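What follows draws every value from the coordinates through simple rules; no lab data is involved. Quantities reported herein were computed from a predicted structural model and do not represent experimental measurements. Cβ atoms are built from the backbone, for glycine too; each structure is taken alone.
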Structure P
Amino acid sequence: MKVLVTGGAGFIGSHVALFYAEKEHEVIALDNLSRMNVLASASEKRNTAGYNWNYLKKAENIKRIEADIRNEEKIEKIANDVDAIIHCAGQVAVTSSLAERREDFTTNALGTFNVLEAARKAKTDPALVFTSTNKVYGNNVNRIPVKEKGTRYEFDEEYSNGISEEFPIDTCEHTPYGVSKLSGDLYVQDYAYRNELDAAVFRMSCIYGPRQFGVEDQGWVAHFIISILEDNGLTIYGDGKQVRDVLWVDDLVKAFDSFIERKNEIDNPIFNIGGGENNTLSLLELLDIVGNESGKRTEVKYGDWREGDQKVYVSDISKARKELSWSPQNNPDQGIRKFIDWYKSTG
C-alpha cells in the first residue's frame, strides 16, 4: 500500500508515517515545514517540526516532500497513485486563528478541499482520513451543566459517557479555528456521503505522546510535563479544573488504520476520538501526577479564561469501539510515565 501523510513533520503526522513505514508500506510524508519557525522556542532541547522531520529519515521507505496543501496542482500530482491519505496538515491553534484568520482559513478549509479533490481525481481511488477536532462543537459544549468537584469539573449525568457524534454544531460561537476545521469536516462528509470517496472524519480530543513539544496553545499535556521537568513555570488560564479526555498517540493511529481496513463497512464516517470517559484529566490532576512521577514541581500562575475554552470536553467513543473494534490501550498514568521516560531520554 502507498500512503500519503499530509502534515508529516507534525506530531501526529510523523507517528502515522512511521506506523505505516514499519508495516513496510510505501509512505510519502508531505509538509510545508511552516511549524519549524512557529515552534522554534517550544523547547530548549528541540524544535518540534524539525525534530520530527529529521526523525523520519530513519525509515528507508518514507519519502519526504516539502509542499503546501494549498498548492492544488502539486497535491494532485503527489496523490495521483496513492492508496490512502491521512490528512493531518493544518493550522492547529485557536490563538493563532484569532490573530491570522486568513492563514487559518486557507490552510484548514481551502487546503482540505484541495486534498479532497486530489483524492477524488486520483487514479487509485484512495481512502481518506481527516483529522478534525472537538472544537467543531463550539460553545454548545459549555451549555451542558457541569458539577464542580475538588480538582475538576464533570458533565451532568446525561453526558456521563461524553459527547457523541450527534451533538449539535449550530447556533453557537466557534472561534475561527473551530469554523475552519468544521468547514473541512463538512466537506469530507459530503464527499463520503456522495460516494466520491471512502472517507472518515475523526473529531479528536487531546492527543499526546513522544516527539511532542507542546506550547501554551497546542499540546497542553506535553507542555505541562516538559515545563515541570525543566522547571520553566506554567500559566493556567482559568482555574485548572477544566477536564479533557486524553489519548496516547499510538492508540490514535491504530484507530485511523482500523478505518482504512474497514472502509467498505462504514456508513456514517464521523468518529469522536479520544481517551473517552475512562481516561480523563484536569489540569490540576496532571500537575499532581507529573509531580508524583518525577518528584518535581514548578511555579504555577493563573490567568483569565481564554476564548473558546471548554470547561469539560470528553469524547463518547462508543461508536469507534463498536464500528472500528478499537479502544484505548494506554491510560493516563501509563502514558504520562512513558512520556516522562521518553523526554528524559532526549538528553
Structure Q
Amino acid sequence: METIHIQTVSKKYNVFVGEGISQDIAAFLASNFRKLTRVLIITDETVAELHLKHLLPQLSEWNPVVYTAPSGEKAKTFEVYYQALSEALENHLDRKSLILALGGGAVGDLAGFVAASFMRGIPFIQIPTTILAHDSAVGGKVAINHPLGKNMIGAFYQPEAVFYDLDFLKSLPAKEIRSGFAEVIKHALIHDSTFYNWLISNINDLNDLTMNQLSYSLVKGIQVKNHFVSQDEKEMGIRAYLNFGHTLGHAIEAEMGYGNYTHGEAVMIGMIFALKLSEELSGLSFNLEKFTTWVEKLGYQTKIPHHLSYDKLLSKMKQDKKSVGESVRFVLLEEVGRPILREIDDSLILDSLQKF
C-alpha cells in the first residue's frame, strides 16, 4: 500500500493506493467518525453491478443507502444531482452523515457536489474505480455539467480521504484505460521530464500494463496533482497548469456530446494541439512526431474529428472556465515540466486548427 499525504489550505487528507484497500473503509469510518449516523453511497449503473457487493457488507452498521446514477457524463446533470439530493433527504441524512463516491470521475464529481451542497456541506470519501479518477478524485474540484459548458456548476470541496483500490481497475474496458492514462501522460508533461521519459520508454501497450507499472504511474500522477493543488487549492494561479490539453479537449467533448467521446481521448488531442502551439509560440523543443507515433501505438486518436466545426470549437473554448473576458487562454510548455499560461488570438487559434 502507498499513502500519499494531500495538504491544502482547507484540509489535510490521505490517498491510500493498493490492491484490496477498499476493505479498510469501515475501520476508517469507525475510527474517524464516531458519531456517524448514516452513509449514502453514490455510484453508477456499471460500477454498482461490478463492485457494490464488495463494499456493502462492511457498512451494515450504518444501514447504507445507495443512489445509482446513469453511467458516464450522464451522471452530471441537474436532474441527476436533484435526484441524489432527494435520496439524501428522503432517507433522513443529517449533518453527521457521510457520502461515499464509488465510481469514476463523473460519479466523484456528482457525489462531491452533492456533499458540498447538502445541508451546506457534509463529509465525503472518494473510492475511485477508474484510472481517470486518479486525477479527478484528488484536489477537491466537484461539479456538474451545463449544456453550455463542462463542469460549470460546482465547488471546491475536499474529501476526507481517497481509497484507491487497484483491484477495481482490473475490470476496465480498453477505452477507459486510454481515457485515464491520458491524464497520467499529462501529469508527466507538465511537471516531470524524468517520469515522461520513463513512460515513453516503458509503456508500450495499455492492454498489457503490469500492476507495478500501473501503481507506479498512478502514484506519480497523484504526487504531481498534489504539487499543484497544495500550492493553489482554488485555481488562482499554478493549478491552472493541470488543464494542459483541456481547453480544446473540453470543446471537443462538448461538440461531440458528453459521453460520446471519452474525456482522456479528447484531452489527448488537446495536448497534441497545445504541444504544436508550444513549438510555435513558446520555443518548446520537443519531438512531437515521436510523441504522436507513441500515443497512436497506444490506441489514441490524434486528429480532431473531421465533422466538427472550428468556429464552434472556438466558441466552446471561449466558454471555458480559464477564459478571461472571452480571451482564450491555453496552457503551453516552454519545455517538458515547465508550463505557462498564454492568451491566444481568435484568428491564430482558427488558423492553427485548420493547419492541425
### Query
To which of P, Q does the computed value 32, 61, 7 (P(r) over Cα pairs in 20 Å bins from 0, in percent) belong?
P
### Message
Once distance in nm of label points 7 Å out along Cα→Cβ at positions 18 and 338 is calculated for all of P, Q, which comes out largest?
### Response
Q
#### Entry: Which of P, Q leads on volume of the Cα convex hull per residue in Å³, for residues 82-249 alone, largest value
P
### Task
Give the label, chosen from P, Q, of the structure having the highest value of mean count of other Cβ atoms within 10 Å over residues 10-17.
P
### Origin of the value 0.75, where FRET efficiency 1/(1 + (r/R0)^6) of positions 98 and 170 (r between Cβ atoms, R0 = 25 Å, to 0.05) was derived from one of P, Q
P
### Message
Of the structures labelled P, Q, one was used to calculate distance in nm of label points 7 Å out along Cα→Cβ at positions 146 and 202, giving 4.3. Name it.
### Response
Q
### Query
With helix-only ellipticity at 222 nm (-39500 (n - 2.57) for each DSSP H run of 4 or more, over all residues; to 500) derived from the coordinates and found to be -13500, which of P, Q does the value describe?
Q
### If distance in nm of label points 7 Å out along Cα→Cβ at positions 34 and 282 is computed and equals 3.7, the structure in P, Q
P
